[in-house]
Structure 1
Amino acid sequence: MLRTFTAREFRPERLLAAKRGRQVAVCLPARDEAETIGETVASVQRELVNKFALVDELVVVDDGSTDGTAEAAAAAGAKVIDAASVLPEYGTEHGKGQAMWRAVHVTHSDVVVFLDADVKRFDPSFVLGLVGPLLTRDDVTAVKGFYDRPLHGRPGEGGRVTELMARPLISVFFPHLSGLQQPLAGEFAARRDVLEAVPFVGGYGVDLGLLIDISDRFGRSGLVQCDLGERVHRNRPLSELSVQSLAILQVVLQRAGVAHEDAAAFGWTVQLLRPGLEPTPVTFTERPPLAEVPAHRKTA
């Protein structure tokens, strides 16, 4: 049975007492999120850096934005890192997974929290719910957030890729993860040593890839989830979800051993074919565990 917590269980004062010298990093991988990222960063900076000193590092990894994302994040108080400048010898292509991998490299905290950058009306309790189990329980290795996701104002209608692609695949290939409410949620936290020990899938499949790898490497009992309340963000039209769905399919097939063996090492490109549209290439790649990267070991 997957252990489940709620964000309201964790107050800042309680978590400060539980830190015991450990540091917490909050990281946001972002690309063209100028409309929302400033509010999120400012909220974390105001409540969890300045007021309660719970967060020690606040980092935005800018993945090639052209809309002022980096400027908005810096103005709100974040340290902004250009993704392409970090470990460029491992590739400079865009992707959420690449940005998250680089975020782990450029931070030093014992606990690393990932947040999505497209959230509207961000609540700092998201961070409390994600770090709470890690700071208060020694047997927790990673925390996945979940929440109600309204779609066009209708509660519970978000998460279409989860329900139509991820959940059926998990049920077939990785049923031990079926208790996760939202396996594709971007709100996620883990111990640094855990994140350094596993590879990061390069694109949208990173969230599910981390769950599979962490539960396999460190055991299922240390993976927990936390109810964060409600999350309001940009909902993409159905026609744009095919690429994300294909990325989820690729990571599951590769991790389940169905894809060819060298898919991870050399990249595995599938052309998404849709009537009336040009073929869209979706490439599965991954970055190696940072514990195996010489440049990271030198800075650790």
Structure 2
Amino acid sequence: MSLRRLPVSAALIWLAFTLSAQQQQRPSLPPDVANASYGPHERNVLDLWKAKSDRPTPLVIHIHGGGFTQGDKSGVPGHLLDACLKQGISVASINYRYSTQAPYPAPMADSARAVQFLRLHAAEWNLNPKAFAATGGSAGAGISLWMGFHDDMAEPGSDDPLKRQSTRLSAMAVTNGQTTYDPRTIATLIDPETARISALRLLFNVNKDEDPLQATEAFKRYEAGSSITYLTADDPPVLLIYSQNNTPMPPANTGNGIHHPRFGYFLKEKMDKLGIECTVKVKDDYEGKPPGQQQRDIVDFFIRHFPKQ
């Protein structure tokens, strides 16, 4: 998809995210399972790297970012992949439908289906179905949190064995993530300019001539598409890492706004009240640290929270 087909602000956000991602080490190993189809759409595909183990391995599911309009499964960070495999953790990286192909709930529903597909094939691929975690950046972070907080979407009575699988996760560790996609909340938490970002218009199918803050017919979709809506006391722990500090933003900088640590602290306040672990790290926490430290912290976090076999 060409950038020329996107609204300018969505294109700029995607470009900034892509340039940042390109600075990370890319995967050097080909996947053991490539382009496995987990659903009917051409983007319903995933790759899987299997850790060498005599016992079923935990699984980290990587969900790419890109404003819900760009990106793909090849963006799984090499540092994350290497660290997971060294610790005996398998890695899956998934594609999902863009919001330009199908708006909310498609990206979230696709990702949940991918989790069910991986659980369906857990025995075949030597995966521990009780030890699944999710990670991703930006849009991938938001999807990871949405799945982790959402009630289990399994349908025990379904004739389809895939739909009978659980969507629950052991933990989520994400970067530059949004904990709400509701423009009304974002306007207060960040600023009204960020609340009107075109990526969210596309996600929630709001007409470009309509103010998202006044689009009453979309209000229920905003709430349903926001991970924080589903937060309850039985939800898994979270690590949130941000590439900027929790400082005031330059005016009219929606790229910084949509990735601001305030999203993380907004979630942490609510999780702290429920007694669920929620850690927020910012740019200064990684000052002087070696390349890949963020990804190693993510893997360490998962190891602590995967159930013991």
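Here, each number is a calculation from the coordinates, and none is a lab measurement. Bear in mind the structure is a predicted one, so any value in this text is a computation, not a measurement. Cβ atoms are built from the backbone, for glycine too; each structure is taken alone.
Largest in mean count of other Cβ atoms within 10 Å over residues 119-126 among the labelled structures 1, 2 is structure 1.
Using the calculated result 0.30 for FRET efficiency 1/(1 + (r/R0)^6) of positions 111 and 271 (r between Cβ atoms, R0 = 35 Å, to 0.05), pick out the matching structure from 1, 2.
On the way: 1: 0.30; 2: 0.95.
Value 0.30 for FRET efficiency 1/(1 + (r/R0)^6) of positions 111 and 271 (r between Cβ atoms, R0 = 35 Å, to 0.05) corresponds to 1 out of 1, 2.
Compute mean count of other Cβ atoms within 10 Å over residues 39-46 for each of 1, 2 and report the one that scores greatest. Can you show the working numbers first?
On the way: 1: 20.8; 2: 16.0.
By mean count of other Cβ atoms within 10 Å over residues 39-46, the leading structure of 1, 2 is 1.
In terms of relative contact order in percent (Cα under 8 Å, 6 or more apart), the structure with the greatest value among 1, 2 is 1.
Out of 1, 2, which structure matches 1.6 when distance in nm of label points 7 Å out along Cα→Cβ at positions 71 and 95 is calculated? Show your work: numbers first, answer last.
Values: 1: 3.0; 2: 1.6.
The correct label is 2.
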